[in-house]
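Next up: the structures, one after another.
Every number here is computed from the coordinates shown, using simple stated rules; none is lab data. Quick caveat: nothing in here was measured; it's all calculated off a predicted structure. Cβ atoms are built from the backbone, for glycine too; each structure is taken alone.
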Structure 1
Amino acid sequence: MKKLLTATLLLTCIIFKTSAQNNNSVVTTTANYSELQQKFVDLKFGMFIHFNMPTYMDADWPDPEAEAANFNPKKLNADQWAKAAKSANMTYGCLTTKHHSGFCIWDTKTTDYNVMNSPLKRDVVKEYVDAFRKNDLKVMLYYSILDTHHKLRPHYITQKHFEMVKAQLTELLTKYGKIEAIIIDGWDAPWSRISYDDINFEDIYHLVKSIQPDCVLMDLNGAKYPAEGLFYSDIKTYEMGAGQRLAKESNIMPSLACLPLQSSWFWKTNFPTTPVKDPAKMVNELTTLNKADCNFILNVAPNRDGLFDDNALAALKEIGKLWKNDGPAPKLAATGAPIISSNLAKNKPSNSSWSDDMNIMDFANDDDFTTSWTSSATIKTPWYEIDFGKDTEFNTITLTEPKANITAYHFEYLQNGVWKPIIAGNTTSRVKIHRFNRVYGTKVRITIDKAEGQVSIAEFGVYNERR
């Protein structure tokens, strides 16, 4: 790996206003958080552009040692992409600046594995942002944390990898003007196995916001987390191509759903002769998603010349004939700020009142929302606790139930052998988020005072947010 940028990256924390009783009280001081979400959902429909080394390897996950010489779009024309997006009445684009195999399609100083060392020798990101802005379209960028070329993968991650990520994101957010949003992938997913602790999410989040406060940050691993809560993303995300689906009748979060127009994300040799998805069905999907507070981004893959195939261009024109943008989305409900800190409770020793059969306490802090601790139905006042093993500072607790049953509860912390109160809650939603003034203790405990059914906790989270 080439020597990374040596300048120290200043991470400016976004200061949050807090209230112990109101889990919607946290807002950024640099911009109205709800307004950013509203503007994003108002965009309604955009173009994902998967164009990178996989384009030339007939595989979405190519050989990470593939030579830069393979990347050779001889007719690259980002203006064609932009005009195609306009023909479909799209409002923005999003380009894969770096995918999982680590090839950078901008003029980066962080690695030699980039487009300037390919036959093209042109900054594709710059050409893309210039073309889309010239056509009155907003610009977003995609960036993968997983990077198999630079060995940013499980069991190999070092501080140099973290510095590379920060330096690359800094370049992308300083060289190309206003970036409406950045979509991050390959992070905390079962297939990437890079946790938010391996590459610290809170550090990256604050870095992005310190450079561009109005840039919406999204992580494509949103489906791991409950639909009713905002975890590690400003916007809930659903990768429909991977089978993830938004609950259209009950969604309460500002969301993004993505799907490829062709049969996969990156161009394949059979694309010119393989039918794309039916434009009428795409318009129906778009309309339905928009009604559920969801922005829809449709991927169109350029071919090896750097151009869209004729069948994709025809489909986009047909979509534009069938769908017209009818203006801003309805006003969104406030979500509060997302959880972005490391979960201090994850895999720590836990204890509880008597459990129901095999559903013991360990299942409530295993970082898996599909498992849960369930209290024995014989216990009238169930309790659950986390043992940090040492004095630990924290200022946020989340409680996620498999089904919303708990209606009254209170939290305490153990300090110097004495249990002290934190907060009493009566939030009835399945995901309960409570922020309060920082405390420190060796244990934290919830006692359930009232429930409408059998008590069960899918995940108990504890965080020490920077604010």
Structure 2
Amino acid sequence: MTDKDDTSACYLPATRLIELYEWKTLSPLEVTKAVLARMHSVNDAVNAFCHIDEEAALAAAAESEARWMNGEPRGLIDGIPVSIKDIMLVKGQVCGRGSKLTQDNPRERFDSPAVARLREHGAIILGRTATPEFGWKGITDSPLTGVTRNPWDTSKTPGGSSGGAAAAAALGMGALHVGTDGGGSVRIPAGFTGVFALKPTFGRVPVFPESAMGTLSHIGPLTRTVEDAAMMMNVMVQPDPRDWFALPYDPWDFRTGLDLGVRHLTVAFSPTLGFAEVDPEVAEIVADAVKVLEEQGATIEEVDPGFDDPQDMFQKLWYGGAARQLDKLPEDRWDELDPGFVEIAEEGRGFSLDDYMDAVDARTALGRKMNLFHETYDLLVTPTLPIPAFEAGQELSGRAGEKRWMDWTPFSYPFNLTGQPAASVPCGFTTAGLPVGMQIVGPRYADPLVMRAAGAFEQVRPFVMPEAPNIV
């Protein structure tokens, strides 16, 4: 039972795997064994997975195989290998959150909502992917799991905080990968590693337990194709009463309309958002990618959305969340934490109530501005990141004036503040062979439109993945 295509089973999209399961030309157990072998072969080079649950994955795959052989698949993704970011709950496992302080915690009694829905639909949970401590920064290294690396150049960072998930996706270690995004944490690593990621509208995917960063945080997919992300969304958006903020369930099939293209859409292209400093090579690659949308019939207008850099308001909310998380941890063990996490938490503890509420008011005004902006423009396109991936294990890229990771991620965190859907689409490579991402942002609740535009781009420029880690 082997696929007739030349592509390795590890790189087959989930949509293709489902077809092959239906035809009984490939089985979930065969795929899972192949993926686990791939993980054992390449994971050490990039440190994408911090925990591999091989025994449970093989058992689940055998059960899935039996269901497919009987013609009774359990759900939409029965037999598809998936990974879970190690900041979400997986029943029977300890959630590490990148911290040494979690290691004595009891095993989880419940799955987080997205994990529960994936499991209910027959997904094969391979293990947990690496995250920085409590997901606090835009790269992926932690006191617990060490440094995660970029598949295209292992001396570089994959970004974060879902860097483990992105590296796993790029290298064929599973078809579907769950990440979280509080300030760009699925889009940043997608941009640096050349995979697709979607930060859905806030509340679209139910969350539990709630993030320490509050309503900045979202759950989203990282995949090698847009259609796989759509398939994943069909599962993850299903309701869970534990999330009080969750949107009413909409049974929309996210795969619908991916082939409709962008003709007659009005797209605003903002190369800098009016305030970001962008590497010239990145700027050129993204500008060229925008032409693809124009050639497909979209009306492109170069225009900024008209807001100043919202980093100050974001930091007050983000650092305040870090302070809340720090206060829950035993003070006599703070020296075991990532020093950067402690620093921002300490700064967050110094903000007054007025400071915090000023940030809330500014966030409201930003959201209103973007609502009005999208009265004119269907979509907003920007670079995902202003720079290519830099040295692994460093919070800062080395550009002048940087103090924290937000300084090199100006395109991502604004849309956590507004709660809008935003995707990172791989759109090219630098001369050094590092991926570049294009960000597509839509009005709130217009997740299908964002994915439709991403799908239109992918049809013209299919995404390219590394065959093996480029060990440098």
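Structural remarks
- Given 23.3, 72 for Rg and Dmax of the Cα atoms in Å, calculated: source structure among 1, 2: 1
- When distance in nm of label points 7 Å out along Cα→Cβ at positions 161 and 417 is calculated for each of the structures 1, 2, the largest result comes from 1.
- Largest in distance in nm of label points 7 Å out along Cα→Cβ at positions 177 and 225 among the labelled structures 1, 2 is structure 1.
- Per distance in nm of label points 7 Å out along Cα→Cβ at positions 65 and 201, the highest-valued of structures 1, 2: 2
- helix-only ellipticity at 222 nm (-39500 (n - 2.57) for each DSSP H run of 4 or more, over all residues; to 500) from the coordinates reads -11000; which among 1, 2: 2
- Look at distance in nm of label points 7 Å out along Cα→Cβ at positions 113 and 273 for each of 1, 2: the largest one is in 1.
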